[in-house]
Structure I
Amino acid sequence: MSTFINYAHRGASAYAPENTMAAFKKAFEIGSNGIELDLQKTKDGKIVIFHDKKIDEKSNGTGKISDHTYKELLEFDFGSWFSKAFENEKIVLFEDFLKEVSNKELTLAIELKAEDIERQTLQIINKYYYNKDNIFITSFTYNYLSNIRKLDKDIKISWLIEEDINKNNINKLLEIYGNQICPPASMVSTTGITLARNNALSIRLWGIYNENIMNKAYMLPTDGMTVNFPDKLKELMKRD
């Protein structure tokens with residue numbers, strides 16, 4: 001990709017409760033050109049945006065997303081844990097998010113956090129988002145990505161790994177015709193980056209927990225990174 005992508009991690013999650021519309025709108029306001037988000041399925045089969053295994057720490061509810069219907073989840077407050085300013089922020093339906101961003105020039109990193117949502121995720125994308133070239137379906141779970149490729153031969157696939165780029169993970173990604181590899185910023189090496197480039201893969205870094213890591217990571221020849229504070233990365237990008 002020719003443009004470096006500043007992915008707002010779960011939205012601008014340093015400034016608003018993660019994976020809420022408030023966080024996504026904040027990312028738009030401060031000029032992020034990418035959004036990273038997480039998908040799970042409710043008890044009644046709706047695809048919603050949420051990261052954690054349980055909602056206990058990020059809402060006033062308890063249990064898993066899959067323990068509740070979408071209507072039940074709408075009764076919970078997903079904002080006050082972050083700040084009273086975001087009281088009664090609601091969980092976001094994936095299709096509502098896509099409607100909100102369909103006319104924006106954004107690259108999306110859509111992370112699958114639950115099993116058996118691959119087909120439905122693709123159906124929602126096909127219905128509500130016109131530019132699939134700007135989407136990466138991403139996950140730490142290789143099987144989810146393999147399932148995606150069986151269902152869609154063209155959509156971009158991005159594999160999150162917890163190690164440096166190496167021949168083994170490159171070969172596994174190429175087996176499913178993947179497009180992007182995503183190592184942690186703390187582990188990536190120039191050797192790994194070169195290996196990815198030699199195999200025509202793009203590179204997105206994650207695990208940028210502070211500005212020091214961000215500054216070092218930005219010096220590497222990658223295609224983007226996922227940050228909680230996209231305004232600070234935007235300022236860094238302006239200096240080029």
Structure II
Amino acid sequence: MGIDTTTLEGFISVQAALKARSRPVYKIFVEQTRRDYDIGKLEKLARFANVPMLRIRESELERMTDGNTHGGVVATVGDRVYTPLADLCTLPNPFVVMLEGVEDPFNFGQAVRALYAAGAAGIVVRPRNWMSAATTVARSSAGASELIPTAIADDAMTAAYALSDLGLQVAVMAEEPDAIDLPKADLRGPLFVVVGGEKRGVARKLIEHADLLLQIPYARHFSHSLGTTAAAAILGYEVMRQRL
């Protein structure tokens with residue numbers, strides 16, 4: 001039909017895309033013998049969104065997917081709809097995160113899942129990002145990647161300048177001599193945090209520009225930093241703890 005499409009697999013991912021209107025949903029395919037409460041909910045959402053829902057054989061579903069993790073539900077969808085950076089600041093006291101250099105879509109999805117659960121107002125990604133791996137990211141994030149407002153910036157410095165102008169404090173997770181342990185930092189105000197990937201970390205220019213450098217304290221000497229997924233979860237829940 002002349003439109004780039006990809007697929008979302010599983011009830012949770014498809015339901016999240018319909019609820020959030022995070023991307024156009026063109027068609028939903030359901031295994032023909034599956035009739036349960038979740039499918040009833042999906043039918044109502046699809047009807048409300050005017051999305052056709054078709055019953056097909058399991059063998060046909062498997063031809064549309066890479067494996068057998070679809071659980072009997074697959075949707076053909078379009079590109080993710082992104083939010084203007086400024087719109088991430090519309091909530092009172094926003095907490096916004098950029099995940100830099102994450103090299104695996106499953107890890108990216110898991111990190112987004114933790115941040116969404118902890119109440120982050122939104123995330124920032126680069127133009128080329130793991131949102132293109134929609135199936136893996138949506139499933140590993142339990143649909144959070146579809147639900148969380150997401151903005152695009154060319155790089156972390158661009159996002160930092162823009163969000164700083166909008167009143168957010170810019171913080172970076174970095175193992176630097178003057179970094180503050182997360183529990184000792186005041187994270188209660190409007191906040192933009194950049195979390196670096198396991199290999200590349202965060203650019204020196206951004207570290208020098210940041211208002212605040214943060215680090216995760218360890219109970220014993222440990223020469224290897226935590227992965228991005230764990231770091232994002234710890235950050236998200238420390239911010240939530242302080243704000244509650």
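Throughout, read-outs are computed from the coordinates displayed, never taken from laboratory work. These figures come from a predicted structure and were not determined experimentally. Cβ atoms are built from the backbone, for glycine too; each structure is taken alone.
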Note to self: Using FRET efficiency 1/(1 + (r/R0)^6) of positions 24 and 216 (r between Cβ atoms, R0 = 41 Å, to 0.05) for the comparison, can you identify which of I, II gives the largest number?
What the structure shows: I
Notebook entry, point to check: Hey, mean count of other Cβ atoms within 10 Å over residues 40-47 derived from one of I, II reads 17.9; which structure?
Noted result: I
Item checked: Of the structures I, II, the one that 5.9 was derived from, the read-out being mean projected area of the Cα convex hull in nm², for residues 128-183 alone -> II
Checklist line | Label whose coordinates, when mean projected area of the Cα convex hull in nm² is calculated, return 12.2 (choices I, II) | finding: I
